[in-house]
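Pasting the structures in now, so scroll down.
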Structure I
């Protein structure tokens, strides 16, 4: 990386990163400085030499060059966890498009240093007999509080101050008076806040004993031995573990981590949803004890600060959490594991719009670590790379407990409607729910709400209104004042009037599908009055420990039926669940997104995998208006390979990732005309940048949500088979944005977007 100027930050806490300082690079250091290096720089009026970190090297001077000071020297061994964070931030900025400040705030997620928690202990400075005598003396003088405290200290010479001021009702003034008299002292100790759920934290503090590890199967052992043998030999690469639901991937993860930390390295375990944290933590704490910590968005600022401090100090070996856990400041990182690597939550939806899978790969390269991806339904991107030889793939084809995959029924809701059944439940699902209630077994009902009322389909023939140019479903927009509707494609801008009857069969039963968890819960109470029902969705999981509370209740057998959205179908293991009902599978199938087929297949397969995970056999009912769709057919057969072959041919034909790549360019403006003009200028520049190997450019057009908080949104897409061509176009567009001095963050880039705009 060459350039004549270095932008340096002298303190990388969040309060200071908004103020980089520019320095001239002396001739002796030209070509030697790199992003992330620690340097000594003159700073302040007295030109005192202090340490800073290089966050950018550039040829663009932002100030009067004659007034710029020069970098003094490079700090020997100056690449640290902080330096690595800056280098990673630069890589994110360069590959995903954002300001360096935004990238830094991503990799340095603790906003500021939170005041440390102090634990105070009252310690008696006299022997037990003297303390008892003092208690009697205070009692004779009617100094009851002093007497109470000295009597307790005679029996127990060390007491927590919270106990003294709480249960003993002794004031701080009384404690100070006794301390001044030389009878006791107050000892203080800095302690870390616990990041564990309350019930788990209590178990750990009570001295929860570790459990021995389970005996691995031959297939599991082969995977662990292969990966660790390559690690010991100095080989670092990415691995994909493709294991059916219930095949024991977590046991493989834990054994890999144990071997890595035995060699003095550290590990990060990424999980896609906060809902998985409790179950995962229980298993990890039973295996590794308090060398494990957790990071998620439900923690307070103080809890988050403490966990990062513990990681930086080397007090923990394993960090567990969603994508933000990837940025734990580990000095000796040796392994990153991404469980359920196909999950969309690994992609950031705010700037910079990075994908944790790719960032984890770069982090592992920087840290000389290995990356392990795991899923029963791998992302098309990862499987494509594995097929091309870029990832080493392992397979776990059998369930660990020896149970069979569940029997799956696909119920055609068109036939149910024709036969007079207008209920949310098909006849088969209703009968099986009743059967499970009689047997005392449990049922999970999953409502696939992605794409809520977003597509329009015919209830008679299953026909879906689609864009003639993009092969994605049209979304319904209703004007409640004019009582009219229109159907819009959010890829190319095509639109048409709303329809009152099906253009294929003429039926009047054509409309957006509407259903929700609360509606299903109410119907269950009506149809099965004795059933104990729990609901798990955004409304019932607002509180900090609500995920754990609901899951624990269900695991303990306090409910017969669990109704929920996607959060109930990913990674949970309930021994007595023998029936899973999947309602409205079509809702994600027609979400106006080229990934709709993949997401539907993954959701259905993951949901089906919750049934029959122990000795009890499981059954699954998939309710759909399109039983012939390839995503539904292959999910019912648990046939990933068959689905992949059909899906990848579609991606190849339409130039969608991973066969090609796509960059979404979102333009934001407070004025509609300005936004439209900026989008037009950038789209034209993208066309001019293409050269002989021209990309495909779609748009610009108004975004799916055309205005948010009075900010207008316009979108265009650029597709090309070479990712570097897209980053080159992004760089050219950034130059225009800078040259024309448009508002910072008025243009956002999203590479291989996970959601439409």
Structure II
């Protein structure tokens, strides 16, 4: 990514400072320019807190320097002067502000939205107070008082003083709970100067309840690294200790020991007095990851995710800012942990789409992590068995350094993979969602007491239409993506639409390739599969893991711990079950509908399918028992399926990158989606058309490729109409320049700033 940089040292000699005031309101969602007094020339830095005059009364308020420049936006004599610098220089908050400005510049959003993304929400949360009851007299005196109270039939006082005679202090919760001592009794003894209550503020625990006090928290010694693992660690640390902070790609097959490399790197970085952030793509991975890291690093580890309460999140940020922890684990938002001495960011399963924010600003955690590491002087390690095309492309070009782990750590073999052609199953009379081979293997595992995982590949599902007899898929002739089915029940008709260019054809009732009547959208869900399993294998113990069964705070941990503990024979789930989990007794993985992401209506469909199939296959045979995988598909000849079955990333990459080159898709080129929202359909269509024409005219000399505008895949949400167009160019800077020009038009036309949204290198079509 060619990104603008702010805060470089060559900007520090400017005469003007662009400052954002410390007011969270959209009306001041822009930097205000001030003159820098002679006494502060060359001394201000981006992120520094300053006092400035603001408003009609020139009231002094705090602001933050976002940019220093020699370009005056207005007549110099009309600009007010910076008053003074707030003591303390650039804090962790100042770094966060610089990062927010970078996000706003590179992804497009209001500055307030970027700040809310980067800074923790400050809410009034009641502080947790730990109270302890302490005796103020000696042990003998306490025992004597206990006897005195007993003689007076004051049992509660007697019990408390007897306990305090044995030990000088007791937690108040124990006293009021197990000893059944009332607060009135405690107050009475305090007035008698026999005891005192000491209060100490403490932090809420972010640890899952199912793990508190469990054997899984016992400290474990680190494993001995393999020769290859050791070389990787040594190479990265050599750069780190030499002050060379780079981005690295760790490409290791499933089960190759990437986590061991992460932990050794973190241990060495912590020994250097630095801190680390470990990003994981899904909350479902928190349980397993947290156990492994806690066993290695103890209570210097914490976790951050959306399942925590406001108080728990606030406490973890506070602990990080105070330096009470060294490692923060969590999904995308954990990246903004306010570590002062950040030295390393690990991004596990870096290929996952969940690292891209779907709300404004639509940033990608991989790129933001790179900028954060640049600012902090830290290293970034991207890890995956199936790297994103973007990261692998950068590695091939030499922009980042790649290390490869080709063998499983425990020496086990990769699983044997079967690809079952569902067209043949249909022809032979099998209309079940389970192929005959998969049915037989499930029964075999039940007899052996081994475990099975069944994965329904629903990610990216957008109503594609395919033929069950020959495998033909209805595709757009202009964008080489599948058409999505849009049904109009009132008129009992359907239409097939491309979500990129708007190409549209009527729905079909027969296959144009073979004439079969079995051409329609594939629909199946985890609940349906669970019901079929109970019908086919009534003795099997089945767990289901999807959005419906993981609504509560600890539901992920409960389901995964049950399966890991052998309380179920079969685990059915969506993509959340195939990411990073390690179950030694899983020897069979069934992938039930590979085609559902293979034809999801966007250019990343092949990549996502390859990644999901490879990751799912990697769950089988991770222990001493060999594993088998069954991939069920209507297109067994598709290159994503073929290479996934062979666990051949390089072969898949060669085919995929040639397709991206031909169609000018990322990472060969960059793409910006522009979503226009309007409560009036004609107004929305008109605005989208106006912005497209402006782009074509104003940037004709730079030759951007403009696709659309068209109605979005979901044309209306909450009575708001949605229109979209796409702009492609090989230079990222050209897209940010176009974005800036369109934002100026939006401002000049006085359209609501939120009515037009920008998404750079989108992960999904609109």
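Taking distance in nm of label points 7 Å out along Cα→Cβ at positions 630 and 702 as the quantity of interest, name the structure among I, II where it is greatest.
II
With Cα extents along the principal axes in Å derived from the coordinates and found to be 97, 82, 62, which of I, II does the value describe?
Derived from the structure labelled I.
Please state which of the structures I, II yields 0.85 when FRET efficiency 1/(1 + (r/R0)^6) of positions 166 and 550 (r between Cβ atoms, R0 = 41 Å, to 0.05) is computed from it.
I
Read the figures in this text as sums done on the coordinates, not as results from a lab. Small disclaimer: the values here were computed from a predicted structure and weren't measured. Cβ atoms are built from the backbone, for glycine too; each structure is taken alone.
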